[in-house]
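I've put the structures underneath this note.
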Structure P
């Protein structure tokens with residue numbers, strides 16, 4: 001069974017997030033979504049929902065098999081715990097695939113594939129928040 005790890009803040013769920021989860025789920029048998037802890041969100045003063053509310057919303061999505069809160073400290077511990085075969089990155093996430101791959105393989109002790117999910121349309125939680 002191939003486990004896929006997808007991660008993000010997911011404060012305001014929108015069609016871009018749904019696309020990210022659906023495409024991520026296509027890469028394996030089980031999709032685990034890691035929700036950023038409030039303490040690790042750079043712009044946390046602008047969060048609408050707390051970490052547990054965001055986790056509950058994401059876990060309710062059909063494409064997601066399990067949603068967990070990320071680590072308060074060492075992000076590698078979450079990758080080690082989930083032990084993914086594949087990590088997906090959103091089109092707008094500022095991660096370098098080769099760096100994620102190296103980190104994940106060091107944390108898990110096995111090969112990890114990293115896939116960037118292309119955008120369906122240009123959705124942005126930040127842009128949506130400025131409209132209200």
Structure Q
């Protein structure tokens with residue numbers, strides 16, 4: 001959080017900025033045994049992780065020519081939250097899913113909403 005005050009002969013300007021960030025992660029490690037005929041048990045170790053992020057940013061400027069009556073000048077507010085699920089099936093196969101939701105509102109562009117989804121798969125090839 002920050003707040004600044006600028007006093008000049010033309011008036012008074014107050015700038016307020018706030019920023020919040022939060023992240024939470026949960027990881028579970030385990031394994032699974034799959035019986036395979038004529039081979040025995042196939043032991044697969046795996047790891048799954050859940051990560052949740054949240055960010056909030058606010059900025060507001062207030063101005064006054066007479067140093068008494070403040071008017072809201074420029075402002076911007078934005079926040080986003082995202083979820084990522086990562087899975088490691090073995091030492092050679094891993095992947096993940098992610099989803100992110102964003103909202104922003106500014107004096108110049110107005111309100112905007114974005115959504116993003118993606119996935120990835122990683123295969124280790126060795127020879």
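Taken together, the values in this text are just the output of simple stated rules run on the coordinates, not laboratory data. Given the structure is predicted, the values throughout are model-derived calculations rather than measurements. Cβ atoms are built from the backbone, for glycine too; each structure is taken alone.
Comparing structures P, Q by volume of the Cα convex hull per residue in Å³, which one has the largest value?
Comparing P, Q by volume of the Cα convex hull per residue in Å³, the maximum is at Q.
Could you tell me which structure in P, Q was used to calculate Cα extents along the principal axes in Å, for residues 39-78 alone as 28, 27, 12? The structure behind it is P.
Using the calculated result -0.98, -1.06, -1.26, -1.21 for log10 I(q)/I(0) by the Debye sum over Cα atoms at q = 0.21, 0.22, 0.26, 0.32 Å⁻¹, for residues 55-102 alone, pick out the matching structure from P, Q. Attributed to the structure labelled P. Computing relative contact order in percent (Cα under 8 Å, 6 or more apart) across structures P, Q gives 19 for structure Q. For the read-out FRET efficiency 1/(1 + (r/R0)^6) of positions 47 and 63 (r between Cβ atoms, R0 = 41 Å, to 0.05), a value of 0.15 was computed from one structure; give its label from P, Q. Computing FRET efficiency 1/(1 + (r/R0)^6) of positions 47 and 63 (r between Cβ atoms, R0 = 41 Å, to 0.05) on every structure in P, Q gives 0.15 only for Q.
0 is what came out when helix-only ellipticity at 222 nm (-39500 (n - 2.57) for each DSSP H run of 4 or more, over all residues; to 500) was calculated for one structure; which of P, Q is it?
On the way: P: -10000; Q: 0.
Computed on structure Q.
Taking mean count of other Cβ atoms within 10 Å over residues 31-38 as the criterion, the largest value within structures P, Q is that of P.
Looking across P, Q, the calculation of mean count of other Cβ atoms within 10 Å over residues 23-30 that yields 17.6 traces back to P. When mean count of other Cβ atoms within 10 Å over residues 87-94 is calculated for each of structures P, Q, structure P gives the greatest result.
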